[in-house]
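Participant: Next up: some structures, all given as structure tokens.
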Structure P
């Protein structure tokens, strides 16, 4: 059930009462106050999530060892498990950036990028150099950047890309004509080579992802490389947002070739968008959690579960599932998200769910492993913004080998974590609790 505090927060963020107040103030010649409430009305209207969590149908009468639940996940998300793929898990910038750059250097027909973050810096220049070289060699290079997340890319890198023949477009630039979509961002991190090789995961193109998570200046993150038919949905997601941004349809075998099987894995590539009315990423997370029978390991930097997610995790624990959640600790770059995580984790700690804070650097990967067989890696954070406001992409695999790889990484990361303690949580300071009140107000926006 929706809690009273959630109802109160949603009432505050609902635009209609603010609009009514604006009209009342205007009618009573309160010009200054009416201007202020008009601004608040517009702000909360633009900030309101366009998608809400499901409340019914989250039954757990099927386990992830039963293929029927996979068909359910595929059917509800609209993303089938495509056979014939190879998948490699890549850990931290020292591993995934060289592989990504090498793939671009070997591109024959096309390179497409959809990125929330492409920032000025050393790694940004390295990508720009390689992309420009490929474009000059006749490879079609199209780059779609989020107009908010990549606003600090810098003129030098843009000039290098454009002078080399790369086409750069912006997703949802701030314009009056599309003001209602201002809060809708693309949070995807997709790189597709020749329509056959794809990369996605938590990392953008910026210097904080360089290195190997050895200190606070080197973020901890995970990417995957895909070879095979499961790459096509990544390209489809790019193509759909590209036509929205530019009016150009991406067509032809340079982008959509016939893809031969490349490996033994059946892979599900979920392209999540709030415009669908129900977040496919959210549905995938919730359905796999309710199907868990043995274990759930979640690593996610911005873990801000809604009431339904909390209920499903608590229910899993009560039926004997081991639940471990890893979040970003002291080096979290989003204070509101961290305060919400800690505040909401009290309910999880109370039933014995383990919550670990990663404190070496910023933990930024978005992974989950269920029952040592079902895995997902992608861009979606476990929060309202990713589920209800952002374009996201996640790759899911039902395979013991991939699950073991991610579980081994999870266990290694636990060595850099501090476990949250329920008694200490209950003794949080007054200052921390006041910060959590402010974070609570922003819960649906982080």
Structure Q
């Protein structure tokens, strides 16, 4: 049986377009959880409807929370349960949704009963022991079911005691976000000390920002110590979710690659999302970037320049920078992103393999990639059931004929109509 594929047809001319992207997946799943923990009814507008947010919403419903979905209006209405779960037991499945898995593992500790949470085969390979250890330190009875340090996770919940926890920072900032979000409902204050350097720090800033919007304050000492005082409660509210910067960056990259001009509305420098900073990397590569209060516009150069980029804070953009690299005038180095090996795929290995399939000279490093200017040859790109591999490599097809993306449906994880919107650049 031939694997499904979509062929990307090169653009006939550089695009000039204003692009609208769906709501932020990262903010949508944070807001869904906080609304479920709040007292009263919250309306989340501008929300993303994708595999990841549907898994989160479905899990919350299994836990006894009323979550009404209006996909046409991009809106969730959530009737919060006040910090606990009505269901005394649940067996949850979240596919390969990392945010849903990590956030719910912590949130289940607030309930009273037996809970289990699992995912697809790849999720069972994604480490979660650091989070489990931190929750045990805070009084939870929780374990990885098979002793593998990965899901499935089983919780025998009786509320969360609170106290002190030490949490390594090098695998995922989502572990810290998961603890912080449930901390207000612990019986005692929660103090978290980060061991080592915390990766993907803008996502923690995002978490703290969304928590503040729902009425909870996090005290902090940089990115090393965090404190959440017990007794705070999330307050139901109407909450507007920003467009997804991680989705938007593909279109900004398309402008840089093709010499076109693309504007994305709804995202300015004050965004909660760190991935808006990808525009600064494009500027370093020679693109012209125009910022407005609520928009960003990128105009591509005649030819991109090489760059040495520390992508730790915006690692979701790494595959995209990698596919721009063969077209630059000098080598491109991506570094400080070893944690990409534990995501939906081993993204460093996947990107290196697929670039080589296209004839690109690339060196895979322990914490990144070095890519040299290369002539790109047509090929079918394997996507490893990873939405970001599919979306980033599709950009090459805007410039090079014969690029086919296998299993394009994997983009439904975060951006279901990505290929339709990419095709709209022709207009």
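Participant: Which structure, out of P, Q, was mean count of other Cβ atoms within 10 Å over residues 184-191 calculated from, if the result is 24.2?
Facilitator: Traced to structure P.
Participant: Computing helix-only ellipticity at 222 nm (-39500 (n - 2.57) for each DSSP H run of 4 or more, over all residues; to 500) gives -12500 for which of P, Q?
Facilitator: P
Just so you know, all these numbers are worked out from the coordinates, no wet-lab data involved. It should be emphasised that the depicted structure is a prediction, and the values quoted were computed from it without experimental measurement. Cβ atoms are built from the backbone, for glycine too; each structure is taken alone.
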